[in-house]
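Every number here is computed from the coordinates shown, using simple stated rules; none is lab data. Computed from a prediction, not measured in an experiment: that's the story for all the values here. Cβ atoms are built from the backbone, for glycine too; each structure is taken alone.
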Structure 1
């Protein structure tokens, strides 16, 4: 039997309030459940953020919330793990993942350190450049992690395991031609090679090709939500901070599918999951029922990369929720593909508990949509937005500006489309060069990456002091444009609600019951009275800012 320790990193950021946001580590809970179901290995899970809610300011101006290195070291010494798995979903947490690995190496020198998660999957060679990290798991980790544990239990080195990336024996020089029968990436030039060895600084990285899953996806157990104290996540204060726009509490995370077959230019998911896996409707609703029964869950937030890929599956999920009398709310956080919607499907989803809808439209410029390769029909999208509004759904959309070759006119077209979209709110984001995405190579080829001290705004820069540019703008310029656009649209939309015909058509359906009215009042209070950001890329909106904005809108509209 092997003792495994799974660790969720501490939270880092420049906004002291945002680092308090604490989600249950669903991926680690899935790993824990799988290992416990299919083996006798012992698993402990530690949330290094939530289990010690202390916030410290770092020298570079960021805040870190969670355990100190000393506290984490005490945990490692007490549990004496043979294997430590560290989750890293986002690039801004990579530094802390390495820091945790360093603590593990100091307190448990013989332990095997494994890192997984979305960012680790996309940037495995950077993680493996750390002496403290032994392996990176790419994509879904349940079967791979169990195979690592089994190998160590047999007294074997966990090398050559499908779905992992590893450092291999030192080589004296870079050699792009020597055959070794594995897929390898040069850590110096990032040149992918199949069946070749590459090295830098006497070190090589081997990518072990993934194998087909052996366990049917619906035979995976439900996440081990009892591996950590539920109070860490279900406490009303944490619920309010982490899920401020939820309609009902407690809200819980759920993931019914993984991956996405689309190849959007800006998305790194293509480098993380090589296939789309989805649970059947019976499995999904069974998990919902368990959470309602065991934890009193009243709302479910789906994290699927592409929840709507198979609309028949979505219909089955919604019908089962209605048939079984589950009085729950649900939201799809990454968004609902607008081209999959129909009036009939919207009606069914609303009946099952959908109360707000995020539409990842990405751009209001057809030329940019073609670059992204997103099948969005902008006219059809407006029709669906109008129907969602009339059904009483709160509507918000994601629009992205600053793609590599976008001009000022291209961005203006997106802003103009957004202004006429009818959405209740728009989250304007900046297109970021994320490793693993198709468009990342454009920034590398043009040498558009920069490093300078002015880029300390984590709203548009995912790494402290990191910056980049496009053919026409710097990331700082794009960040300012996105902030202004998000806030200006809220002001514009609020002003449009003051027109009686708009109020009847768009506001009344969202407030025609006590439950709906209370929810809208809560959202409005959060945004306007608290001076709180709607998203990280928007500027705080206070009543005074709202009045100023409405005055500016009125003046701009005057003849």
Structure 2
């Protein structure tokens, strides 16, 4: 009966997510990158370098699949492609837990994974995070199989490396997974192979096999970026990587006598860089205790669109791994290697992510499958320990507390599912109450302006975005996307000095810009409240004398640059 109920719940959550996938894509990164870049490739007739889009150099293993969908004229199908990797991850979790703990635990793991809020959200978007989660889990499970076979050959380790490299070819976060699994291979080998079996040599050799296989799997992206930029992981560590590559390819130059260079004065303006955790205290007013509790808070707090609350939500059910730490000494010996490996990879990844970038749950998705498996182990261990408790009252209290916690976790997941349904509103679109453009315009204020330029402009025109969030997928006219307000700075300034209106217009004409698309909802408050002296006057003068406003909707203005 319990097994049947779990199957029904699992089918229900899969159907629910599939329903939410049936609407046009409106998620930010899909419109900036994962659909926008493949659309430009189709227009160009193949993969071409796009220097104005830094994100076009990112890994594209999943984006290639989205490219195929767009080639067939369908931009909803990519959501199902991404969701398929979520389903594939759920299958891996189910099969692993079924073999280790039993069928009901496999169903538990698959259901908890798919019903975790951040997984539900990502399953309905054209992102790539679920692809990295799939390959990350597949790689470590492949290593577990090799350990089970006593690391009797190198092919299984090479296959695990290929899976890890394919994940790196999905998203650069896979670099952390590669680092951790490369460290894990020698540890597993040294604890599995007897000393008389050349353990140390085998540990180092298989570790090297894993890394080489991973890099070969990543090679298509690495070679492309090296040809275009000289950096196989562009734009990460740009400049530093080129120097290292130069030292490797031309060592004579690297060790040559230094050439006297012309001394350049230091720039007048300097900026202070803060650690991501320091920024939380500055921007969100968090205390040192709040920051210290981040590893706990990510399981119980979270809100979509709120960077202070991690821009998404995990699930309290993932915290069920905790009994494994609390009762480590009572864990069955058969579990220890897998549980220890999963704890190592997941928590080192989480702490590295905390220290390297802003704390967002989406950046932690590669280890969510690991946490789900650990939660199943933790729940099973808790149940087994409670069964062995001799005092009836203590046993009842323990079972009640565990049941309440599980109920709380499911309630949180269900509440998020209700919120997500209310946000997406799939039936309004599927029933025909709103058409495609009306639906998109509800979520993207620039869509009306894009419809206008698509109707009235042509391939000879070129747009210059300001504060549009770089979202250009629905724009059919050639455009230069904005980046963190830099377009406004370039528009107004030449070095440290404000341009006059004529200089600004000449600069735009030299770049072939015919129209500006400006989000005045952000631009005008910025120049009037936060801008430097004269910025608001300079912008107003330029727009009044050198442009003609041709469209305005929802605060997004289209200006034609006078010839």
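With helix-only ellipticity at 222 nm (-39500 (n - 2.57) for each DSSP H run of 4 or more, over all residues; to 500) coming out at -19000, pick the structure among 1, 2 it was computed from. Source structure: 2.
I have 21.6 for Kirkwood radius over Cα pairs in Å, for residues 57-304 alone, calculated from one of the structures 1, 2. Which structure is it? So the calculation was done on 2. Each of the structures 1, 2 was assessed by distance in nm of label points 7 Å out along Cα→Cβ at positions 209 and 433; the largest value belongs to 2.
If you line up 1, 2 by distance in nm of label points 7 Å out along Cα→Cβ at positions 353 and 513, the top spot, with the largest value, goes to 2. Largest in Rg/Rh (Cα atoms, Kirkwood Rh) among the labelled structures 1, 2 is structure 2.
Each of 1, 2 could give relative contact order in percent (Cα under 8 Å, 6 or more apart), but the derived value 14 comes from 2.
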